[in-house]
1. Quick check for you: by percent of Cα pairs over 23 Å apart, which of 1, 2, 3 is greatest?
2. Compute mean count of other Cβ atoms within 10 Å over residues 14-21 for each of 1, 2, 3 and report the one that scores greatest.
3. Comparing distance in nm of label points 7 Å out along Cα→Cβ at positions 30 and 54 across 1, 2, 3, which structure shows the greatest value?
Structure 1
Amino acid sequence: MVEKKVITTIDITDVAYVKWRPEMIAAIKGKMEEQGYRSVRTLAQNIGTSHENLYKYMNGKYHMISVELLNSLCSSLSISMDTLIKIHEISVYDG
């Protein structure tokens, strides 16, 4: 008898917020430095958010981030979203 595995998936379009982790902050800060951003203010202006809000994110004051804001950060800094959050594509044999 073949053991059946149950796999649960969530459509990323249904997700509003994800956990904002220190390694994500480090990756964003690294890209900012690499691309010559000298301040959070400039990046905030580029993505259409307040510098106060982004400063709090970048200093670990918040623990969740909206997927919309994260996507804006990724787009502005040319970072693939799946390098910051775990996105898995799963193929299942239907047998």
Structure 2
Amino acid sequence: MQVNEQLLTHLENLSYLKVSEDKRQEIINQLSQIVSFVDNLSQLDTNSIDETFTMTNQATYLREDEPVFSSDINANIIKNAPRTENNFFIVPKIIE
């Protein structure tokens, strides 16, 4: 995958972010390095590795699933949304 100006613009639109003109080439270079690294990982032969392999022999710690209410949670989530109204997310219409 080639990271270029067109892909960066597409990513900006998807993420509702805007990269300034003076940072665009730096971001393209960084994304290219990340994609290159992931491409290298895809070349590894993992056929002999068990799908459930872990670095330790210990089981995953599980906690009780207890509901917790905090009035700050909604406010913290909503403040990061690009558009909201009456504590709901406003998203683009995709179905006619």
Structure 3
Amino acid sequence: MKSEYEIKVTGTTGNWTFGTIKEAGEGETFVFQAKHYEEPSRFGIDGGRVSKLCVRRDAVAKDVIAYERGWLVKPRTEAHRGLLAALKERFN
């Protein structure tokens, strides 16, 4: 069964988008920042438009997902892979 995610954009600056993401309902909320472009790039996630992505439990926690032209922290759990899939669908 595919999970639904609520993505709220809280700000943008240039190519950067900032916001929160959580699984619909009572899911845990994460903060994210994504740098994305209009065109895909070899530097993007899976050759897509997102060249930098950071997802954390809150603003000061460790990254659960981090990508900067390559993986720094890959998603380790199914829940984190779901977050990544939802953000890729929205921005990639």
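Please treat every number below as a calculation from the coordinates, not as lab data. What you see is a predicted model, and the numbers here were worked out from it, not measured in a lab. Cβ atoms are built from the backbone, for glycine too; each structure is taken alone.
1. Details: 1: 33; 2: 63; 3: 16.
Structure 2 gives the largest value of percent of Cα pairs over 23 Å apart among 1, 2, 3.
2. On the way: 1: 12.5; 2: 9.5; 3: 15.1.
Top value of mean count of other Cβ atoms within 10 Å over residues 14-21, among 1, 2, 3, belongs to structure 3.
3. Max of distance in nm of label points 7 Å out along Cα→Cβ at positions 30 and 54: 2.
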